[in-house]
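Below you'll find a set of structures to go through.
Just so it is clear, none of the values below were taken in a lab; they were calculated from the coordinates. Predicted, not measured: the structure shown is a model, and the values here were computed from it. Cβ atoms are built from the backbone, for glycine too; each structure is taken alone.
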Structure P
């Protein structure tokens, strides 16, 4: 009996031991970036037990004692699975997953207007997340995109520091800026479009280098930058970033997520302030424009049946900026007592998209924006008001598993008014202000074929009608070939067009003392474009290597280029009597080690020029302004124990042609130069980060940026003794910021719970 009792007690004790549970905790991170991988799967081998990590990659799993010798499998899309053997007595684990295809598995939408993995897209699309730009924090996206190879934020004025974004050497108006796929940053807002977009609300940037007019129409001749904002469903509950520099700049970004019924909202506020006039080159002018800018962004996502999409976003931006002589004040605005360039900008935007409640996927998109500018460039006033409304409806129709059709129609309406000759009537006897209204209806079709697992073909066509220029057609063809899992080849060919609005796009037309001359009725620009892209990626034992090579060629006719050379006191505009070319090759390389080291570098070689007939002679070649043959970027990052990260980032540029005056003592081409930054970041588990470093580490500053800064109103320009060469005031000799070396320090916080 005693023996039976002992057996019974032992049986119940074994059952109790089996019933006892042990809690296993852990976190999952990217092996390269050390960033958390949210919502990854954790499962027990040969069992139905498992769990999912939270937004910050953390997980909790309760296991019975009998499973403590089991193995866990951790999986996440785009990463190699990791098998983890549980150890007796250990209940906490750190898992680092290695990527299988790096950034190629990221979802993109810009190339084809629908979601697909970057690897499968027949159009090459580059993706950049906020983590990339945090390695060198900036107060605006305009400055941030300078870290992208082949993308150049070009300052066009040394006084007010306005600029535009060049892609592969093409001027700013050839770059189309989208926000959530809506073309709302254009024309008058080209100069200021990326200022004031709160960095905390950016999910990613998608960059398409090359033509995309068949889907997006005019202004997409050089390339596209699509700013994808965060979904309120995935954003942190609270996010904040504040940093300042030793020059006195202060930038702050705050984002808050909230819910109201079936709607999820996201509110972001961006504020930038710089009120510390400095003149370190001692030319009497501010080195950096003084600015005060506030931007408010609000986005809503709505829960609907069958996960249909519905969202709405609004943004408001106000900016007050000025640059000029150090003793300039608001009382001198518009006067000839002190030279200053003062710009007040007010802008609001509304963006929305709605998936129709039908069985087919039909999307309706709408955007409306108004941009008002009140400015003085010395004594030259520029007051402009622009309203743009855009509506689009498209049908994404899978015909077969290998054949997809996208049909759409769009309508864009622009109302523009200013105080320049751009809106003046042609009646010389009785000139009147005549605002410009431009309706632009269009239709487009995109036919995508997956011929085999290795071959994909995309055909596109767009038709627009402009009341000034008539029928405009833009065909496109793209082809993707994947001979193996490590190789992808893409080729594309298409045409593009662009309708030009000089005073809204060329800031040089308003800066300084030059007179604007338009010699003829300008025709729309046209282009023929092609590019060839090759990507090789190999997950080696020690690291993941990616090489991305693209060759591009564009030929333009009717191109409109400002002539700064014929007369130093004029800018002469006309259609090019000849042709213009942009061609080159860009190479991006990335080495992502499975330890905390990451290296990447890119280089671009290009030739951008125009050939024009001068009189009866042969075509004369002229290199385009601000288009260096050589440029590139580099990045090196390493994470030490204790979550300390050091990042070294930089860009470099070869000589670029600059606007000079006759007999100018300044060189026509800029020197080689590099802008290098270093940053140290400390991260904590609670979402707090502290970062600091040095920008422009080698203190590079251009020389002689302003011609005759002591005589900005040219009062003494006609004196043959003091000015024998007839120089005039000109602040357009620019190729880099006048802001030298400076330190910065900031704090960043993200709360997900």
Structure Q
């Protein structure tokens, strides 16, 4: 489980470090005592081994002296010389008993054992299996499968006549004596071919089967105690081996240090306890100020900037507390500034849109009535483009100063960049609000001098009343924007929100949204309206017109959705769809030997695209359609949008072989010089001049002048909007080249057009007209 409190974590950390340090010290000292005890045991063992060897040498010297006394006795020599074995045995027995030998032996000059003090009768065999020199005075021998220390003496008379040997068995008594003198545990082991023959030890639990190694130091486990041991090989001959093992108890060596260890444990525990108390106190002294600082940071995070942060300390924590308190004050100041900025416009210092929305929401929640007014400059974008942002900001600043002293009490004046001034008039009736707004507009429309420039601005306003129009703040802001869009300079400079205008606005938004998806929803269609050549009476040209059948709103008039498409940038997609549909229809007609030139309208935005002419040429080339089958019509006003680029695109289209026409001529403001420079072949007179043609009317004068002008410039004239026979005959008389209109044919589908063309071939066009 994760520990969350800093104090507990500090205590555990400090105690952990103390435990590690004290544990390391304890282990180091404890191990050092064990190592030192081992070394002491090793030294003691070496010393005991030297004492053991020296004792054997001294015992051998003592026995050798006693044996020499016997062989020097004259009577013993005579008994040896005469071969009196009973006398020799008696002398050996007496001497062995006197010096404490376990056995005395007499050997003849050839080294054969003749008498043993151990056997009851003379001549009883004694087996000497192995003998090895221990030093100058003694040997180790195996006699009757037992290990002995053997001392020799020669019997000379004056030549060698025999030998006397005193044997001392390596038994428990000798081992105990050696232990008493050396302070070591002593064991004697006699073995033959690896199997124990004889074993004596001062340790009751000694196992001779473990004693099968050679000489050297080792550690042996005897019962529950460990011993450091060394082995001395006394004899190794003909498969026989005699070893003396000296062992020093490690537990006894370590016992000397047990008290030191107990004291070390006590010291360690006391140090750990005192250190734990110190760690607890230190953790508390560190965690308490940190907890205070954490609580202060939590309060600051929750928005409580009133409580000061102070620690009466001169260390880093005290300085940290001072820094946090400074941060608290600065955050409080910045939050106040941010709160102010969130609800105020930085340019004018007035409330912003969020403040307006908040005031409206409060008024609606308290069930107050009132009026929301939006004031803005007519043609504000033109001021911004002509004079720049700095000039515009100064205009807004001066206007805000004018409004500030004129706004009624208990009202809110705010400003939203890009929209204008908002005024929330609490408790005002609509009529009163209109009067107040009109007075404000009059005040704002007074001449203004900015950067030495004297100017008069036209201000407009939209007005909406709550709760009559809406009881929602966002809805009121939307509605006042719709009302402001209806305001016009002059008598209609103040517009009151009307629900019908809202419906129109929502319809417009719906069309803007859906027009982008109309092609893929298959809501678009193409119809064709024939163009009648007045000289030949034939129809060799048709105009392709787009129709939009909305899935929910029904038929949408081209004048409505084409304008929206141009405003939203969707016109390019519509042009591509229209071009694809016309090219597909042309390909079908050509394949069926129907040859018609199709005219389609293009937007000024299409001409802005420098690649537009080449793209059209590639599409026709892909379908193997000559460019003469397609003509383009562009309105006079569209040509004035960007004359340079429009001229460049039109020239390129003409170079590629396409026919061009100026549509709706007479509704724009193009000059004759501009018209003369256009690479067009046809000029279409707008239907507004053709619908009510009558002899002597103003429209007739305009149409007649236009036809004459166009012919003088080498252009063909097309009149659209012909809806009766009188207009048709009058246009024929004036020399108009081509006409189109409902009197000739309404726009129809491709299939209907084909049927209409067949019927026209069998009817006198002039008579029918």
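Out of P, Q, choose the structure whose coordinates give helix-only ellipticity at 222 nm (-39500 (n - 2.57) for each DSSP H run of 4 or more, over all residues; to 500) equal to -1000 when calculated.
Attributed to the structure labelled P.
To test your reading of the models, identify which of P, Q gives 7 for relative contact order in percent (Cα under 8 Å, 6 or more apart) when calculated.
Of the options listed, only Q reproduces it.
Figure out for me which of the structures P, Q the number 431 belongs to, where volume of the Cα convex hull per residue in Å³ was derived from the coordinates.
Source structure: Q.
log10 I(q)/I(0) by the Debye sum over Cα atoms at q = 0.10 Å⁻¹, for residues 533-692 alone computed as -0.38: which structure among P, Q?
Q
If FRET efficiency 1/(1 + (r/R0)^6) of positions 317 and 341 (r between Cβ atoms, R0 = 41 Å, to 0.05) is calculated from each of P, Q, which structure is the one that comes out at 1.00?
So the calculation was done on P.
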